[in-house]
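Visitor: As structure tokens, here come the structures.
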Structure P
């Protein structure tokens, strides 16, 4: 349980770091960053599989690069849902989703 709570805190810190690095993403406070982590997790559990299934032919034709677009759109959706978390445009969402994915990959390795 403590490990899960610690990962949640680390992911929230990574959301704040991503918002600090990418100019079009902003987080108002740490509580909003923690809420963003919950919203992104729920989006990844419930919405992402359906979107990936629907876009499977396009993803196959682009050799998986369309997954980056899906990640960006889902991050923009999280920005629409979560108060205190703003994603200004598609390019910011694309760069932010790439950065968050890299950070999450590094954390999962540890």
Structure Q
């Protein structure tokens, strides 16, 4: 099943609908060639956790309207907490180091200075 991420504003829990109106519309229609009644998996970030929905495509035009079939709460956060201690590097490498530490899900980054 294909998975997409949408903004919380595109979620209508009262009517059990989700609207996809990003660049994903072209991808769903033209590349994946999804049709009405096909199912997708949608993730929405709510309160620092992803809520996942299994949806069925109801309407496709400039945007895609989906009916929520099932919802499930997931927690993909690792139970392992990685703490990184990094000496201050030369030049402008710190931004790159922080980026890579974030990608490996480092919880804390400590910076120390050699004197």
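We did not get these values from a lab; they are worked out from the coordinates using the rules stated. Since the structure is predicted, the reported quantities are computational estimates derived from the model, not experimental observations. Cβ atoms are built from the backbone, for glycine too; each structure is taken alone.
Visitor: -25500 is what came out when helix-only ellipticity at 222 nm (-39500 (n - 2.57) for each DSSP H run of 4 or more, over all residues; to 500) was calculated for one structure; which of P, Q is it?
Guide: P
Visitor: With distance in nm of label points 7 Å out along Cα→Cβ at positions 26 and 90 coming out at 4.5, pick the structure among P, Q it was computed from.
Guide: Derived from the structure labelled Q.
Visitor: In terms of distance in nm of label points 7 Å out along Cα→Cβ at positions 2 and 34, which of structures P, Q is highest?
Guide: P
Visitor: Here Rg and Dmax of the Cα atoms in Å, for residues 10-57 alone was calculated and came to 11.5, 33; which of the structures P, Q was it taken from?
Guide: Matching structure: Q.
Visitor: Looking at structures P, Q, which one was Rg and Dmax of the Cα atoms in Å calculated from, given that it came out as 13.8, 42?
Guide: It was calculated from structure P.
Visitor: Comparing P, Q, where is relative contact order in percent (Cα under 8 Å, 6 or more apart) highest?
Guide: Once relative contact order in percent (Cα under 8 Å, 6 or more apart) is tallied for P, Q, the winner is P.
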